[in-house]
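Okay, got some structures for you below.
Throughout, read-outs are computed from the coordinates displayed, never taken from laboratory work. Not measured: the values here are computed from a predicted model. Cβ atoms are built from the backbone, for glycine too; each structure is taken alone.
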Structure P
């Protein structure tokens, strides 16, 4: 199959890269569950809603320092590396790589729009698809230039936020930082209601994120991270081609630096008493701390995958990574069923600590379904549909004997 037209079969995939993608996908839910289960302001100001003491505080603290922005950064880096891998493989086979990539990205936007407006406003697929349409233009640039451009793009929203903090109207921001009780109650009642009632909040929120939110922040962050991912792929960092010494250094330096910056941000906002003035700046700590800590996670997973390439954990994470598209949407289906009114209606009723139990349960379901699915099929259902539509012909789904070892 590798010498013919069509998508890359599982037997040709990089195990470390897939394991890293699975690790990132599962980790993202630790933060996303906050939006699934509580008013969206909690991602900006966690003190604005819900109990914030004892186990609930530590659940937030661990999630903020170790997960928030780190795993979505990691996932975006991998998406950028995936662009480089996809285009490289198609060009080597003599296929119309750019045309296939553009069609693939357009389809991702379409899937993302359905996800955002029908299920969950926190969708990232639209931003990924739109950004991928133009980031691919840098595919033949030297890796160093990709990295420099990526860092430059990441700097833009950071500089904008800092400038805004210096000249912002604090009274206006204070209403965003700590919404009125009536506004919080309205959002809670909306998501405890049926699917149609939820549209009143989901549609405008998704639209704002995909328009002004994308232009002001998301687009810069996603494009910068994708370009860095392309560079890391070319340097062999994402494909487990670097030395063990390199990954050990990356884990130590990235972990120490990233944790120090994130912890400094927590200290800063808590020392201020969670004031709106501090709220304008404190996210910058986590924004920049996420990069080195994401790098440390890359190193740790690569080292583990290298030492135990056929281990249960490596194979399980790689399976989740191979079906990341399907599992990403499955997370939304399961979480909204638990928290929204068309399901169990637990929105606003679950504490931060209890929400981690829901995360663990969803992980268990996802891992079990993924293992069972890949025993029979070579791609996840959404991966198969995406490939079929990209190539314009039905792709084989049943797993052949050659795929068994990579499941």
Structure Q
């Protein structure tokens, strides 16, 4: 190999192929742990052979053939060979060396379906959302238990236990490790998208800890979204979510100041926004709309993000369009959080008192009791209406509710600014 560190290069190839390997092996073995073990065996075989023989023309197919051989060996040892397993073993054992072009092509054809099946399995609604997220990052993202624990500010044993329980639940559920079809696919796809967005949001606006963002989680969610879009090219909401994540992620660097403090949207330096991510996001949004998904919940949220991405400055923001999009989103995805953001948008488009009227209705319903963004939004509307004493009370309340230290500091700064009458 050309690399001065062949083992590191081989491990990089394995990381790219790992999820596909496990997807194919899970279908065959119906055991996630055993599939991971056989995939790891294939890596060890590559580490032993490729530095001597060179990387095969199709490394993914080589690894899959090798991993399936290990799987067949295990089945034979355990005397679990069925007719299907014997056929698989015969096909592999009589096919010559691992780099046969015809077999490589056949294996490669299976990859997309196998990986998609693994994504649908890891995100199955039978698992709790946090378990789905951890298992997806482990199986599809290839993150270690330590990396997942660090990303979610959790302990390694907690994450490890969560993953073990998720695997056990799936193993005991009798699920078919396959891509669902028809109505079942639509229902399961919603769960997959929910998991990806959960991962992204935990990176974009950390719910706890000292850091406001965790870019690694955002990057991983976007990468998984691109994989899913490649595997499901006719699903508009897949492209809607991908567009939303790419556009939101474009602002990550500008959201945090040099001191680690939150920089609100009006004060962000738009020159620091990632234009490549914005272009990717807008292209994905165009694809979602071309597929007839303009009124899908993720596509509508992406369209909202696009309004900000297209505005050359905060003053150029088309708040009336944003308010209209939130009106449509409230129909497509009714929820108290959507209503909160709709109230903010109406306050920006039609004046702070309009926003305060909608916020008052939310407060009366108590649907968002204890949710820091509600009093924070109220504080901002009151501040813009010139009702500074009331704004200070609202900002102080919001600061007491948040679990994120940086956000708390920002809200307390807003409260303090109410005495000076200037926006911080």
Structure R
């Protein structure tokens, strides 16, 4: 690598960053852990069917209920939308500085794929970086479309998995759906024993699970949802929604309509699956309520965070969320490192032993660590460690790391 070129040729300086955008990213990153902890601490089947493992009564039921209604798919959708907005922001910045935007963007996305593969196969099969990197190679070619067309294309792509699942629910043998909806006890027991074992033994589940997500799971579901959400994010960025450039009245409308409509759809879904006694034949239809409701509620979250950052741009909460957002890549991996060290056999080995309520307590503890660490880190450094490395690899030059004090 060569010595660093003048700073203006590199990435966006921290002083030029958008507080609302960073705070929204931090909010999304922290919220993702509420759901990821389910599969960090229990067999992966609980993500689809929470009744397959662990106590599902009393406080543990309500912990699941709150997580499902307010967090499941909402924060990952929000995070993906923000990534899409970042596609426009990154390429615009490169063009304005006279750089070759596609060359830089492809290098950036290629390294994200590499990081994702390492994360998935060495640490945790639930990685999203690989999907982001691969989908980014496609959506970047649409960056010059009008916001309206980007939004239409995004909704179309997001709709594909939903339509496919509804058709499957109408045509598939319910017994075939039930086999994945309610795995045999022996399969669940084996997964628990695997993740209570050492790092090498965990590969027995991690490798096939990651491979399935990156092949059939990617082609049948993830590529459509992620690409569509990215396109929606590109549209929202161009409309000034993600950059807090719209009126307060607009954000209040987004908060009210998005939250109300989203909760109505999601709560109807909970009523539907419970009225059908969690039957496998209802599973694919049940998924559609949260699938679409999550987009609406994510819109409500955008409105809420933007209004708060407008009200308290220098407040402690805004600054804390923005700090987490500016170090989101590092914090995403830190969540995996901390959670696997707590739940997996190479650490404390608590996999399958904690309740949903206890797992949420661990989430809060990890939040506290990440918020404090992010704020302190950015007092001394311009970027998180992974953000800095990613920039160095993208630009092929050393980037400023320490802050000038």
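For mean count of other Cβ atoms within 10 Å over residues 214-221, which of the structures P, Q, R scores highest? Before the final figure, lay out each step's value.
Working: P: 17.9; Q: 20.5; R: 14.4.
Sorting by mean count of other Cβ atoms within 10 Å over residues 214-221 in descending order puts Q first.
Here distance in nm of label points 7 Å out along Cα→Cβ at positions 230 and 262 has been calculated and equals 2.8, so which of P, Q, R was it run on?
P
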